[in-house]
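Each structure below is given as structure tokens.
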Structure 1
Amino acid sequence: MKKIVILISGRGLNLAAILEAQHTRAWEANIVHVICNRPEAPGVAVAKKFRVPVTIIDHTSFSNRSLYDQALLQKTRDFEPDLIVLAGYMRILSKDFVHQFSEKLMNIHPSLLPSFPGLNTHRAALKAGVKWHGATVHFVTEDLDVGPIIAQGVVPVMENDTEEALASRVLQIEHLIYPQAIEWFIREQIILEQGNVRVEPAQQQFFMLPTTPEGIIHSNDE
């Protein structure tokens, strides 16, 4: 049975979606631990609700980044994970960490990569006037937001959208594609070759939200 460690920094909304999927789909995997770098993060309570052990490694308690990175690497290594999932983890991982867990590190980014890497993706999408936006699940590499793409989910950009409305819509597609990508990994269906990912047996790696009869994507704060 595969062991999964999840790293968080904030609200834990994707964490909750992943933990719920583990429960409802009966994955052949254990989410053995959640590691958080912010003691006050609401995601800590989410993990505890699902009875997943949590370790707080407060980055502000270390005198420099290197010491924090070493502590995070050692704690994560202790669990001997098969997969590490970044679920709203808001720090850049060290090169040593990425090398240690190469092809075992999964992240979700709130844009259709390679468009809009980095922060403030919804603002950037609205400013650019794109008609479609979304989220990308990818393997983590040393370079920010450019790792091999596992799955993408698309949502429309509505007329008069705000950042908050668009972010809410994107979050819904994140909750769909992230558990699916993790499930593919657990079932050893992901094939990574020359920087590209395919799923075997072949499946769609591109997702859209269900729509209402009027064709409008449902939007809420979940």
Structure 2
Amino acid sequence: MNTKDKIIRTSIAMFNLNGERAVTTNHIAASLGISPGNLYYHFKNKEDIIRHIFSLYSEHLNTHFKPLSLNENALEQLTTYLDSLFDLMWRYHFFYDNLTDILARDSELKQDYIEFQKKLFTQVQAVVLALRDASVIDINDSDAKELAHMLKMTVSFWTPYVKARRMTGVLEQQDIYNGIVKVLMLFKPYCTALSKEKINGLQAHYQTLADETLPSIA
């Protein structure tokens, strides 16, 4: 692994552990055992590092958030999406925790984020409509749009919501599973008779995974 990739990997780990605001480029350089000058050779400042991390984050979503195929099991595809999405939240949860502050400091990143979110909403809405086409849910176009918004909000604010309610402020693996349970709950009012039992089964599966780890908040 080259120095630039090591800086990115170490930055993500330190931001997640200590919070992005508490970590400086000097802290990152010291953790890697390199000089600040060596770090600045690769990145102009901390905002530059965060921009690169955001690029990795958005690339991951673009790679894994492909349209549902009607030739494959829709619920299995949805499960793959949710696993991938919440794994991404686990890897980059610092970004969700301090999003407003991070974007306020960097207008270039904020513009990229806004454009990315527009594209992501279109993708989420397409997933909702594909689930309707596969008879997993029964929903009209207007409600499909609102459900897509609710799904995005739940995913975006789940981890900071959890951490704010915990004295330690530490995110645990079971919190990710609990987040998937909450997302599946949003689909339940729209489930068809054929899919309701399967959605309940998925919820039970992720709840079991959450219960097998350390106790979490409700």
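A few points about this structure:
- Answer label among 1, 2 for the case where helix-only ellipticity at 222 nm (-39500 (n - 2.57) for each DSSP H run of 4 or more, over all residues; to 500), calculated from the coordinates, equals -24000: 2
- For the set 1, 2, ranking by FRET efficiency 1/(1 + (r/R0)^6) of positions 19 and 195 (r between Cβ atoms, R0 = 41 Å, to 0.05) places 1 highest.
- Origin of the value 2.3, where distance in nm of label points 7 Å out along Cα→Cβ at positions 11 and 91 was derived from one of 1, 2: 1
- If you line up 1, 2 by distance in nm of label points 7 Å out along Cα→Cβ at positions 27 and 163, the top spot, with the largest value, goes to 1.
- Distance in nm of label points 7 Å out along Cα→Cβ at positions 123 and 155 from the coordinates reads 0.7; which among 1, 2: 2
- Structure responsible for 14.1, with mean count of other Cβ atoms within 10 Å over residues 35-42 calculated and labels 1, 2 on offer: 2
- At a computed 17.1, 56 (Rg and Dmax of the Cα atoms in Å), which of 1, 2: 1
All of the numbers you see were taken from the coordinates with simple rules; none came from a lab. Everything numeric in this text was worked out from a predicted model, so none of it was measured. Cβ atoms are built from the backbone, for glycine too; each structure is taken alone.
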